[in-house]
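Colleague: Structures follow.
No value in this document is a laboratory result; all are computed from the given coordinates. From a predicted model like this one, the values you see are computed outputs, not experimental measurements. Cβ atoms are built from the backbone, for glycine too; each structure is taken alone.
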Structure 1
């Protein structure tokens with residue numbers, strides 16, 4: 001069961017009765033044995049895998065947020081083509097958002113502003129049921145500040161964005177629960193998208209309340225819109241490879257969302273740890289996630305004992321190398337999109353390290369953290385003879401969006417190091 005202090009904190013963040021939540025949790029746990037809880041957790045995880053493999057979430061969301069409605073609002077679902085196969089994701093984007101912006105430079109203009117949190121108005125019983133589900137599945141839940149997107153402008157290779165601070169608790173039990181709700185809905189209907197859509201008020205009540213249509217997805221300024229970065233880390237390798245090694249991951253069953261999904265590494269929430277105003281830039285999150293997820297750094301959380309946010313850039317040898325060799329790599333935002341899964345935002349980023357000595361010096365330090373489960377192919381070569389991996393059904397929407405854009409940018413800037421079959425994006 002979740003810690004009492006966690007339940008109280010969540011209730012406080014949402015402005016609901018902790019007593020009501022405790023009561024519902026107690027009744028639920030009294031009805032479920034430990035064996036039943038493990039069975040339910042396993043069934044939920046397996047359901048997620050089946051939903052991904054059969055593209056069921058996309059079938060639901062593609063009809064819930066019709067393409068015609070997206071186009072009318074200036075959006076299009078991000079799609080890409082591998083050979084003669086066209087694949088459509090649940091990331092909504094715009095042509096002007098697919099832009100190459102140099103990060104950690106004057107082209108990255110991110111600011112922290114003060115903005116009151118939007119009202120949630122979620123029924124206490126619904127929150128309690130979600131917490132029961134998280135508890136029975138042993139999902140890690142903790143609080144931390146997140147950056148909520150307020151304003152965004154991408155033009156002339158410049159990113160201008162304003163963010164305010166938000167609570168992870170508020171996110172996790174509202175927009176962060178939309179994917180859980182969708183998985184459960186398909187599980188309850190024997191994986192029948194038609195049944196889910198025909199009774200959406202019954203099976204998708206939270207989505208009906210928070211993101212009932214594409215207009216609500218698009219109007220991120222007036223809702224809780226948090227997100228993160230998905231980074232294609234491409235490291236040049238010398239002979240006999242003569243390629244870029246791209247590190248991939250499968251998310252473990254213990255992470256807060258998208259358990260079991262394939263994605264790029266690193267991938268993480270856009271959030272501060274020490275100095276919210278100084279860390280608001282996308283590049284700050286990128287470097288922190290590289291430290292944590294690629295080079296085994298302990299996870300940096302809000303409340304760190306360190307007094308400056310970028311201390312690891314001076315203590316971690318790989319990060320210190322990056323700070324001292326600015327001309328040896330490119331750090332680019334390659335795209336921006338909104339997820340129709342959760343309503344959250346993602347910045348797709350390419351960290352292309354061109355100096356082959358980085359691989360020679362630091363390849364032995366590459367490792368993963370607790371968020372990573374088994375991976376079919378942890379290192380993807382830009383000289384791979386096959387792009388079958390890009391056709392894998394278990395990619396997260398953010399992950400494949402970032403990977404495709406990262407590969408396309410590598411083809412543009414280093415064509416001699418990339419020898420892949422036909423790959424291109426397609427936007428409606």
Structure 2
């Protein structure tokens with residue numbers, strides 16, 4: 001049964017080791033989106049595996065759309081099942097291992113057009129595993145800290161995540177991509193590029209090492225304790241009941257609708273950041289990584305700083321500030337011809353990425369009722385992915401029709417603006433408590 005806001009939690013002392021172990025999972029998994037989804041692997045795909053930037057952007061768009069549709073279908077179902085079962089961390093562990101295995105396998109993608117499909121399949125599988133892992137990771141937050149700390153903890157985790165992305169990018173850039181000669185006998189010749197292909201294994205090892213504290217020290221609130229077969233049956237029944245009665249809870253479904261739109265815009269920006277930088281500005285892999293470093297630093301700083309803003313003025317206002325900032329900087333970003341101007345505007349854009357993502361999570365954590373965390377964050381993932389194929393496919397269609405990545409990327413802006421407008425007009429903010 002849903003309610004319109006999370007009940008006030010009694011004051012309690014936080015287990016700091018458990019909290020920081022939870023936050024540390026963002027540090028562990030963030031090199032994956034930074035390296036595999038946004039900067040290194042997209043640039044490698046565009047410039048080394050493919051030889052046509054527009055064609056590469058179109059194929060990448062189709063792949064991310066298919067992955068998003070898969071995530072939208074699976075996340076609420078698996079979340080509902082996990083709530084009825086005995087634990088959430090085994091699910092989190094499963095998808096973490098899949099993500100690591102897929103990232104490791106990117107080593108086998110050679111700089112040849114014949115390996116394009118292998119790369120696209122591996123990235124699709126790993127991004128599905130990444131997003132499904134986030135359902136169960138996010139579900140641990142509401143029971144971890146009091147409501148009055150949700151904004152800060154969510155923001156700190158996002159901030160750590162962005163700095164984890166920085167660490168992963170630095171490791172890939174200076175230890176492998178720019179090393180001359182590359183370490184460990186790797187062949188950096190254009191027909192091998194083993195120093196670039198090492199990015200996937202680096203992400204896998206980083207993830208497996210730094211995820212351990214969460215599995216050791218962050219508590220896993222028990223679900224209903226049903227065995228697997230009963231959990232599946234009951235979870236599906238509960239999910240259907242929730243979906244059927246969702247319109248009775250306007251605060252929740254209006255928020256999910258608004259988030260569905262503006263998150264589609266954000267995810268598309270992330271998915272095509274490296275492809276756009278490499279294709280439109282001719283930035284080689286090393287320059288794309290440097291741009292990614294700058295972007296992650298500004299995004300991490302923004303997430304840390306706005307965590308306090310979230311707890312003070314509310315998550316809704318924090319999200320709206322972030323969307324306004326992204327839109328205001330995004331328009332000139334699509335128009336500039338100078339590489340330096342692109343980097344400067346893109347860095348400013350990063351300041352607002354983290355706050356939107358962190359505040360979106362904290363607002364959801366304040367809305368959902370206890371005992372439904374995985375199911376509700378499954379719906380949260382659904383809202384981020386149900387139409388997520390639309391953004392990438394819009395980019396693909398427009399890029400193919402015009403032959404211009406700029407026009408393709410311009411399709412992102414309507415998603416941000418409409419989602420922000422719906423949030424502003426239809427969703428009541430849920431203040432922090434305490």
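Colleague: By the measure distance in nm of label points 7 Å out along Cα→Cβ at positions 30 and 294, tell me the structure among 1, 2 with the highest figure.
Modeller: 1
Colleague: Suppose helix-only ellipticity at 222 nm (-39500 (n - 2.57) for each DSSP H run of 4 or more, over all residues; to 500) works out to -10000; of 1, 2, which structure was it derived from?
Modeller: 1
Colleague: Taking log10 I(q)/I(0) by the Debye sum over Cα atoms at q = 0.11, 0.21, 0.24 Å⁻¹, for residues 38-125 alone from the coordinates of each of 1, 2, which one would give -0.63, -1.08, -1.13?
Modeller: Structure of origin is 1.
Colleague: Among 1, 2, considering only mean count of other Cβ atoms within 10 Å over residues 150-157, which has the greatest calculated value?
Modeller: Biggest value here belongs to 2.
Colleague: Okay, moving on. A value of 0.20 was derived for FRET efficiency 1/(1 + (r/R0)^6) of positions 214 and 334 (r between Cβ atoms, R0 = 30 Å, to 0.05); which structure in 1, 2 was it taken from?
Modeller: Comparing all candidates, it corresponds to 2.
Colleague: Between 1, 2, which one scores greatest on relative contact order in percent (Cα under 8 Å, 6 or more apart)?
Modeller: For this comparison of relative contact order in percent (Cα under 8 Å, 6 or more apart), the top structure is 2.
Colleague: Of the structures labelled 1, 2, which one yields 61, 52, 43 when Cα extents along the principal axes in Å is computed from its coordinates?
Modeller: Comparing all candidates, it corresponds to 1.
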